[in-house]
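Please find the structures below.
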Structure P
Amino acid sequence: MSLQGTYAWARKVADDVKFKGTFDERNGKLYIKGTTDTQDQANKIWDAIKTIPTWSQEIVADVQATQKVETYTVKAGDTLSSIAKEKLGSANAYPKIFEANRDQLSDPNKIMPGQVLKIPAA
């Protein structure tokens, strides 16, 4: 089976996240080069690549996110609404911050000083 076939799942994930780049097989390796909009999308491609145990011997990849993620360190008295107003221009945009940080937040009303939150693009 070709490496293109072996890594068909990674290719599908790349297509799903609208990866802009190439999958090029040559000299017994699969070269993957291109960009995604977000780091989360790039990570999904890497996760799919790494489902193949021999990936480190077969893959040469350069997958970059074009959108850099801004972060914000929570201070005492902050709320997601106040952070949204400062960073995104509207207190009503707090759900965007909450969704971007579901990995560490279970309730939008429970943020703690010192937490580092990802701030999505406005």
Structure Q
Amino acid sequence: MLAALTTLLLYQLLGEVIVQGLGLPVPGPVLGMIFLFLTLMLRGGPSEELRQTSGTLLQHLSLLFVPAGAGVMVYFARLGDEWLPIVVSVVGSTVLTIAVTGVVLRFLIRRREGAQ
């Protein structure tokens, strides 16, 4: 488990170093996740240890939202001042996501029916 956790953290560190070094407008962990994905594709998938460790982390994913919740409480006054743009952006992005998902699903269903 320690080796798999170290692997995950090293890929996150790699992504962070590249983002900081090149000044990319992408979060470092996202770039690290892309590198991990590419590595796993080349290897043919994750090892059993990495699979178990990732599963354990995903089971406790809700704990990772505690710092974000604390951050929201720190900026509660600012959220109160800027509530309208926040609500508009959340509702707008939700509607856009649902619409895009529907369009993609319709496309995939038609494509599947055409292939049969």
Structure R
Amino acid sequence: MPNQSAQLSGVFHALADPTRRAVLERLGQGSAPMTELARPFKMALPSFAQHLGVLESCGLVRSHKRGRVRTYQLAPKPLAAAEAWMADRRAMWERRLDQLDRHLLEMKSAEARTKKEKKR
């Protein structure tokens, strides 16, 4: 469980940055070399490579090097784990809010009964 928690933290850290999210969106269309991925961003390649390093270290992308060209591809499995974690949280909060709703309706109904009894 601690390893899974560390991986989720890494995924959410990676997703927190708009540059890295844009890279993931681009890689959703297919693999690409670093220079192509970096083209839309106004930053030096070493700075951009740090973003790719964050994505690779949490497992969201994989790379392979052929000659002098490093190509990256999306590895969606960690995204599925993050999505499952969020779905669990959502389900928990929906249950809690449903319970609160039922409780408030019961309180309202009890208040209405009390008012009705006082009128008699």
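Read-outs throughout are calculated quantities, based only on the coordinates presented, and are distinct from any laboratory measurement. Treat the numbers as computed from the prediction; the structure is a model and nothing was measured. Cβ atoms are built from the backbone, for glycine too; each structure is taken alone.
Annotations
- Test item: relative contact order in percent (Cα under 8 Å, 6 or more apart) calculated as 25, pick one of P, Q, R: R
- In this comparison of P, Q, R, the computed figure 3.0 for distance in nm of label points 7 Å out along Cα→Cβ at positions 45 and 77 is attributed to R.
- Value 2.0, calculated as distance in nm of label points 7 Å out along Cα→Cβ at positions 61 and 85, assigned to which of P, Q, R: R
- For -9500 (helix-only ellipticity at 222 nm (-39500 (n - 2.57) for each DSSP H run of 4 or more, over all residues; to 500), calculated) the corresponding structure among P, Q, R: P
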